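Derivation of every value follows stated rules applied to the coordinates shown; laboratory data play no part. Bear in mind the structure is a predicted one, so any value in this text is a computation, not a measurement. Cβ atoms are built from the backbone, for glycine too; each structure is taken alone.
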Structure I
């Protein structure tokens, strides 16, 4: 036994076991988050509950069973619930999602099993997904056009509603395209003309001729805007033409314009194939649409775009600076106390809390550097800041400084592994030191550079604290990329998946509705990080194979 321990075999097994347990734990957590998040998009069965209320009357409750928990009878009695003396020691209670937010106090309601007289699967129940107030549960009673009910048989209501909703969605799509396209361009051009006129005025170059020219351009854009505004209002009126009459759980008839409905489905009447198709459709809408209802409804596309865009911008900034710093420290700097101090400082920077970088970015990049840029290049926009306000550029620069030590250390390690004989052979053949670095050393160290970039991306994509100070917001009205010159607007604020998780999980006014979105967004953030890392790993492996011959 003593020889076995001295051989080191037990420590190998212990290390392997610890690594295996860590991988299993990480994979299990990833699967758990994915299951809790992706199961939210599955069309759940909608039930109709017959409830016994305190005054002896009955009421009907329609909704999905969102959660189930066991509660001790003593806890319920202490909470003031009566009539439980002859009940078991443990009772079930159900969290029901009933929607219909504008007609009920809470769209999520806990009910005790003793209050339920009967439970049935609600046949032909329809779930409406709306632009506001969440889902609506009810039965289709009729369809109206311009306030007049259509004479349609009950078995044809769903087909007719589907066709008319498709028309309403097409009109809404045209409206959105108009707002983000031509109308957005005109507003951008009008603002540009206003700033141009003010700049000329500040410089003392605003002549009467130039003023008339700018006024003519502005009037032409205004006329175009009025024509597009008429077209926009026409789309809205056409979308409001059709409406659906729905009977809710209280028997009330509710008329909803189709312009407020995004989708509808009958979960209890779906086959397995239809449910799978609906699940894929809901996941696609989640990753491709904008958020609604204080981020508790809708999708996360702006957050996905903002996260990927900011990380890629950060990678473009940090890689050259990190590589140049590492090359200088390893290849050019003298081996003295100053170099040693710089290396210690770089290593210590990696341990600084991220919020400190955020404070530095806010104070230096936003207020000092951004404010100076505004005074030099954008005086016409003041006092409204352009770059003197948190934005995606300052966020990328802040995270670039945060991850810079990782890239420097990784690149230095890669440079130190290159044999000195290769450098000496290159110099002996007549190459200069810079040519040796560019053609031999840096290509061979490129896998190590990519390793540093992978670590930097992995850390930057999940950071939230510094971004809250230098650019990220709850809701960004426009993306940093659009069709208006200069196309990339690095001064704009942006949305981020990490901050979206924080906002939905801790700042949401509707906690129960936000909980599954926290899991879904967390799973999506991990997936984005894995995707970025896999892309970088693939590039690193290709570089390693490409320059493998130089190692021999």
Structure II
């Protein structure tokens, strides 16, 4: 008589890194040929635990070295706790717990939250990574999601129709130190929407369908300029992490050689201790060169591979791409092509980053930034400021958005000449840049108009540094007008509403005599005149 395991098969679906285009992991999906075992597993924690163990064993039979994603119902974790059998199966398969992500699957209704959190903590203590699955289409409470503090959040693709919600989830993930993945991506439009909303990972039929054999290649649509604009501090290293080829620190040179020659995609091997901490780094070309020399194989094959390795280069999971480049720049030139190990807060290796991926992404970012710079002042345009405004709104931060221009600028050009006018604009732009400290952003939106985004506490010093300067053009005195709207959380929904609140303040500032500054608050009537005097004959410039 056939058992239910005889009719059970497993399929693998790639989890794709949208930045590098590489496969970041494989989700193992149960595919029963008869009966509804998954529905039974939802009601039976013991059965669900057995499915997780069988999934790991199925992956081991396929000899895949990629990180694995294993689905487990939330109710199973709350009932069984740390899944000792899964931990044993991972070890027996020759894998390390931190190479396995537990996808916690809904429903969460009627699941004891405290028991679930204790199980998650136990799994994390064993080294497993945690993913919150089915967010957006499931019933995971937001408070529980925060308390779980997952390493990865998986959103349903249906949420892409609500980009504000996806951006908000990206902001939450950044706060939790998690990556954001979109599941069920089927079209290039959905992929572009996921990128623009800030998702770093994705999976779905577009990239590769679930298959009995792990996919070696996936399709990733080419990125359009401006996709997933990065904050000024540089993209996070999380977005470039590739799976690492790991072997125990005691591995022989022969074992390393077998791993390298078995896959052309492996550029190096990291030797890790029992806790998953990198201790040596073996570079593909240098290692194979040593092994292929005269007597190389005879000399080294049975010796510890660590003798042919180097001290690993490491960065924390919270590092930026620029910080990785700083690490690469230190040391000898022959190691510039080495993979850099990415480690978590326990020092365990969670993957590697390649220099080529970083250079490509950073150069694309610089080209896009350069294309958006004003040719006169070399300052970014309004898009840079408005996207940062939206980011601060999503983060729930108070900010001050200011508009500044030169009074009667047409008369300045007519009287002093356009060259003097251009020089004045350049000087004002340089003064704003020099005054911009911390989180302040300055943009030139054309002509004599500038936008400034700053924290409210920095406003007075910034305004004084620019408004107190004795501005002239062609020997003639010139005055400036500054209008500021302070936006507290909840007062505006996006940059368009913030700009609408700023418009009447700009008109008020232009109605004042001399250098002026008007400050208002979004959603509240009236404004405060901090510079300038009211005269009925004042004309807008």
Structure III
């Protein structure tokens, strides 16, 4: 962080009259505020952030009177464990960077907190303990982590055995003979069953049961007659909402449709797909001299999102009371599963084609079991799912799938384009369009003036947006957008919320008058 970065940050805080998810301000005039450690923990466990000491939020973020910067700095360093260890205030402290700045004639201490590495989370306040002292950053608040969030963080790299655990009270009678027989017959010549003479031995080999003959969770989910007898919430809950958000107060009703999909995993996925499909519009596509009906969101994308949610969700004891949810809105479909990303996966590498599955036994069984609708195998397990989803959405000129990773949940957002749900929720309607070549569908080149105009149009002076959000709104790629946004920051038309190197950097429309300066815009155009 450089000194010139401070002015626009404080300008933004003053304009919004509060700090936010990126910045926490403490006056700490004569001594370090005790609650600063909550912010350290929150930033470390979320996405990093900036702590500004020596500014008074209650006085329009003006410099705090008689700020004892040296004393406060020493107290912070000691609390981070860099000195006398007896004064350490946080466990698993993150990396941090200290900066002394002069601001409006007074000293300010800026502390950049880096996000903690996944295998070291959570950072927590020693005096409050592991559970009571772990925080996350939500808007301008430091919120204590829930038990499920702490579980997710501490098990981020640990292989899960939840799907291999015997299900108490379940017996062989709770398995579907047809599903088990079909699976065993399909695998009869496989190496997995080599040397297994009895039916019980074959079931144990495939992970349907344990070596002792107990029904395992994976076996129950894939081959059970009715797994929800033991786990009522292991379902997919499909809800169609009339408004842009859940329980929209302006909407005439709470749901337009709702389906609880239960049974073995294959049926759950198939029923959920059908419940979604009946609430999407059908497009009649002209191919040559014929017409083909297609859903507004590609079928393979919906199935992949559903299978991923069932296979990759968390089945640990804190999560079996939670369902996979599908929320259908006029402009999008959201598929959310309990449990965050796992096994080193992040939003940056989630589409790298390398598979990482916390539920290996369940993945194996799902990969062997065809979906009831005859649309192929339930799961592949080779890391190709997300690249397939991106490609399929691009083929329809739909926005790329958006992924939202919470500490204890994961969401896939699929754009519906401009079709939306039929008026009044009366079911899918039909529109026609023509399939064009990739060359015909190629996006037009924009001049530098057009880039400027379009970026400023999607930005807001109150709600910051990241590069990916800006690019998505423009229908462009982040790498093509970044240079133009940077030029607008230099021009003063746009305000950056964090230093250029920060992962938290977002952008706001400047509230100050500015004149167009197209000369600063990059020559790069698509």
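Tell me which structure, out of I, II, III, gives -11000 once helix-only ellipticity at 222 nm (-39500 (n - 2.57) for each DSSP H run of 4 or more, over all residues; to 500) is calculated. Among I, II, III, the structure yielding -11000 for helix-only ellipticity at 222 nm (-39500 (n - 2.57) for each DSSP H run of 4 or more, over all residues; to 500) is II. Source structure of the calculated read-out (Cα Rg over 2.2 N^0.38 Å, for residues 16-87 alone, 1.85) within I, II, III: I. Thinking of I, II, III, which structure, once mean count of other Cβ atoms within 10 Å over residues 152-159 is computed, gives back 22.0? Derived from II, not from the others. Assuming 46, 33, 19 is semi-axes √(5λ) of the Cα gyration tensor in Å as calculated from a single structure, say which of I, II, III it is. The structure behind it is III.
Hey, Rg and Dmax of the Cα atoms in Å, for residues 336-495 alone derived from one of I, II, III reads 20.1, 67; which structure?
II
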